[in-house]
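Structures are listed in the sections that come next.
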Structure I
Amino acid sequence: MLLGETVAVALQSIRANMLRSVLTMLGIIIGVGAVITMVALGSGAQKAVQDRIAALGANVFTVFAGQARQGGIRITDRTILSTDDYEALRRDAPLLKAVVPEMQQALQVKYGNQNSNVNVVGTTSQYTEVRNYTIPYGRMFTPGEDEARQRYAVLGAAVPRMLGGNPAGMIHQTILIRGIPFEIIGVLGEKGSAGGFGNPDEQILIPLQTARYRVFGSNRVRSFSVQVADSVPIEQGMVDLERVLRREHKIRPGGENDFTIRNQQDVLATQQQATQVFTSLLASIAAVSLLVGGIGIMNIMLVSVTERTREIGVRKALGATRLNILMQFLIEALTLCLLGGVLGILLGITTAILLSKVMQWNTLISPTAVIVAFGFSAAVGLFFGLWPARRASRLDPIVALRYE
């Protein structure tokens, strides 16, 4: 029997039992679809983390006020970072390219007849450069405007939507922050939520000196965003900053820092590693469905061998070899798995797209996952179809012809 004829006979047998064939493929379809969907979710999460790492800017870390200790006991009142620390870092930390202080408070903001509670950040003109922002509308305030305590505001990308305004149309309009009028001179590009670091699109930037003297009335700084100089390892920049701040805070040698240095890229990299582990775990769990589907195929093929025992005897009596019979049943099993694999790919891709559109989840369809899942479905067909095919090929033709 030629290979083409063997394939035709196998397909004819599948068509003759279409409902049973579809039910048999169901395990493979669900398994392949689940693997592709799970990997797409995991890859999407990893891509989102990579985007957040890139959005942080190159060689950037953050410094927060910590909590002082006395006699080994943590004091409840947090220590402070101040504009004096900012000046000292600018003056005495040569390895730091930029130090951007951030004063922050949630304040009532009014635009037209709309008002909302928004995080107002007092900072310097280097904020957008260090934080890797774009400004599609308007501009950032300048160092001179900061020193002059100008009432200028730069809105985060989500703020116009919160206040019911058009980003381009809001430029040079007036917004009230704590009842104080500010001129809107720019709108930042959208970044999206940065996980545990808040949503940077829901904030308003104002000059540091304006915030200090006209809005907040304090020199207390919530945090510093620090960018190290070019070609300087970020760890060296952290040591340089620590040296200056320990001196400013009069911390004795061996004493614990009363501030916290957070390398956000390390935090996000750890999050990415955890996401990879969970992706592998979910994909492995989904792959179990493929094994279950393979067992179902082997079961149906064994039933098919039993049902077609007389047919096998007739074929052998007419000259079919063991290899012909083996190939016939093996092709049937392989065809079931490959068709199930194709339908599973369509199911997985469709599910991933729906989750992205409807649930707004981050998904990224991986071509590698599609190829591996399809190849695995073919391997399942070969593995679980081999035994029934071998059993069919070894039937004695005389016994097979006498089978009722």
Structure II
Amino acid sequence: MTQGCRLNQSETAVIERQFNTDEFIITDDADTADVVVVNTCTVTENGDADTRKLVRQLATKNKAVKVALIGCQAQILKEALLDLPNVTWVVGNAEKFNLAAIVGDASATEPQVIVPKIERDSFTVNEVAIDRKHTRANLKIQDGCDFFCAFCVIPFARGPARSRQFNDILDEAQLLVAAGYQEVVITGVNIGTYFDSGKTFLDVIDALDGIEGLKRIRISSIEPTTIPDDLLDRMADPHSKVCRHLHIPLQAGTDPILKAMNRKYTLAEFDAFITKARHHVPGICIGTDVIVGFPGETNDLFEAAEAYIRDAEIDYVHVFSYSERRFARSKRMEGQVSAADKAKRSAALRSVSSRKKRLFLNSLSHHPIEVLSETQKYGYWTGLTDNYARIYFEGPSAKNQFHFVIPQEIYRDGLLSSMM
């Protein structure tokens, strides 16, 4: 089971393949499994609460199950997770790729907490992240972060910034294409900081662009100060495989809160970049993350942030309510915001995001666009365009096929379309 981000999804796919031996039988039925593995998230208190709830549900339905909690929450909370029912292994990020050996060790008779320090070393991945549940492959290129934003626990959970060896990335990409994937999503904690043996993030993009059989390169969340301007040239090039989609975390819509968060840019700098991206790349979709209720966010500051987001060239917003995180400096800051105000502000920004997304979707209506089919849902085939619009369409298709469609009208979270 995977909680949290695309990086966790990628790593779960690798770990699952390590269990694909004669010693284990992989099942999706947690009610009958002997062992359930949960790749945890600790970005917010909701992530921690979701894990507690999930473990209790597992133990209630399957009293004999042994639970392995791995990843970010294991790295931070460690021994405390053993208090949850049926938790037998707590394994941090440095050791979770050895989980199959840990679980298979018959000599271990007591619950284990295995959470060593994470070192700053380049790394390789010893399995291909073939995810049997998804059409798009997550390709991990980087891990860890050195930015230490005031609200964030990730540098403590994931460790220092480090990059995957360049050739190892390309080897996996080739194997993913050979396995049938046509789109890869570049994942990591702070992917724009990638650097290995003189190779940069843009070198990774260019190398992937040259792989025969790979049709799309999608970039997951990327910090605004790490995006090379030349990336926009790749997106604007009709012959490039780079998708016209950027998810750039803003986190706050005013300079005082950005400064308090220890973000690396001003609001004007962020706005200048997204304006340039919009004008340089026709049809680009730009999304962002915003945290509401950060300490010191007054009503006036929130209203200024809401006004900026409403007018900015942003197509959708993922809204998060601020929550205190262990080790994060914001925990000690004055001006904590009430839960009621956080909820009110979250609702207001989600309403803004909904309107902006509808404007983006309407801009695509009645124009031919290409979609990669993923699955069937609500009686339609569904998939994404390169610029991150969800498409629903009827007609003959199969998973992982490209089709040209003409969007007709907004439907649920996307566009109902007809095949050409």
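The value -17500 for helix-only ellipticity at 222 nm (-39500 (n - 2.57) for each DSSP H run of 4 or more, over all residues; to 500) was derived from one model only; which of I, II is it? Intermediate results must be reported in sequence, preceding the final value.
Working: I: -17500; II: -9500.
The read-out comes from structure I.
Quick one: relative contact order in percent (Cα under 8 Å, 6 or more apart) came out at 30 when computed from one of I, II, so which one is it?
This figure was derived from I.
For log10 I(q)/I(0) by the Debye sum over Cα atoms at q = 0.16, 0.17 Å⁻¹, for residues 182-253 alone, the calculated result is -0.95, -1.02, so let me know which of I, II that is. Display every interim value, and only then the final one.
Details: I: -0.95, -1.02; II: -0.55, -0.62.
Structure of origin is I.
To test your reading of the models, identify which of I, II gives 16.2 for mean count of other Cβ atoms within 10 Å over residues 30-37 when calculated.
On the way: I: 26.4; II: 16.2.
Of the structures listed, the value fits II.
Compare Cα Rg over 2.2 N^0.38 Å across structures I, II and report the one with the greatest value. Intermediate values should be presented prior to the final figure.
On the way: I: 1.55; II: 1.00.
Going through I, II one by one, Cα Rg over 2.2 N^0.38 Å peaks for structure I.
Throughout, read-outs are computed from the coordinates displayed, never taken from laboratory work. Since the model is a prediction, treat every value here as computed from it, not as a measurement. Cβ atoms are built from the backbone, for glycine too; each structure is taken alone.
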